[in-house]
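Pasting the structures here.
Please treat every number below as a calculation from the coordinates, not as lab data. Note that the coordinates shown come from a computational prediction; the quantities given were computed from them, not determined experimentally. Cβ atoms are built from the backbone, for glycine too; each structure is taken alone.
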Structure P
Amino acid sequence: MTIVSVSIPEEMVDEMDTIQKSMGFSGRSELIRAALRGLIADNREKNGISGEVNALIVATHDQSNEEAVTRLKHSFEDIVKTHLHNKLSRRSCAELFLVQGDGSKITSMASAFQKDEGMRSVKLVIV
């Protein structure tokens, strides 16, 4: 098995340890392999999307990342039909995008949000 070194912020390591214990993973490596398998399966599913698609993209982020959300939204304005913004707490926000268009473009938008380090979570739901 290949060994890969990864730098992870301390708060993520704390979360990993909590998940590892609660879900019964034998170690961090097993947990990371399971997470990567899920990411790979999700990526394969998204790459299979084609043709005209309706979908929801849900993203959560810190309020300080609002500028990046706006920039990404404008990059995909041709497929964004509705955008809702909600404050979850004093510093945390949720974004809901109803998108319609070519599946590959919708997948690109979701991927752009996922790549942004300021995002806490990003979900793509085909409707």
Structure Q
Amino acid sequence: MRNDHGITYHEGAELDFAALAQLRRAEGWAALTESTLAEQVRGSRFVYTARAAGRLVGFVRAISDGVSNAYICGLIVDPEFRSRGVGSELVRLLVDGRPTIRWSLRANPQAHAFYARLGFVSANDHMALERTSG
């Protein structure tokens, strides 16, 4: 656990899934049930949260083999806590100390500059099989 400016950072999957669902809804992300969120987190190798006064204000997870590849999923920061370095710190916690891992992610165009500041570059060697639910 780290503490930066009243924000604490935690590693691990112990979190309140109702709070995570609420944070996602506040951002306009797809509504997912708490059980679906729990399943996503269970399937993730790395999970970090940011909290302020015990309240969940940031979250990120990554699916990985732990050695060579990792996919960053669902970085989210409460709008009230943006521009305070929360998202950058969550990503830093994921990638620092894991030099052999090639990190990848999908990001909407508005987030490209944020990830570029963290050292990510556009990649043209990825392919995707798009799916729809239901």
Comparing volume of the Cα convex hull per residue in Å³ across structures P, Q, the largest value goes to P
Answer label among P, Q for the case where relative contact order in percent (Cα under 8 Å, 6 or more apart), calculated from the coordinates, equals 30: P
Which structure, out of P, Q, was distance in nm of label points 7 Å out along Cα→Cβ at positions 74 and 98 calculated from, if the result is 2.4? P
Given 10.9 as the derived value for mean count of other Cβ atoms within 10 Å over residues 82-89, which of the supplied structures P, Q does it correspond to? P
Entry that produces 1.00 once FRET efficiency 1/(1 + (r/R0)^6) of positions 50 and 106 (r between Cβ atoms, R0 = 25 Å, to 0.05) is calculated, selected from P, Q: P
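Please compute mean count of other Cβ atoms within 10 Å over residues 10-17 for structures P, Q and give me the label with the greatest value. If you can, show how the numbers build up before the last one.
Details: P: 10.8; Q: 14.2.
Checked P, Q; max of mean count of other Cβ atoms within 10 Å over residues 10-17 sits with Q.
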Structure (P, Q) behind the derived value -14500 of helix-only ellipticity at 222 nm (-39500 (n - 2.57) for each DSSP H run of 4 or more, over all residues; to 500): P
Comparing Rg/Rh (Cα atoms, Kirkwood Rh), for residues 18-57 alone across P, Q, which structure shows the greatest value? P
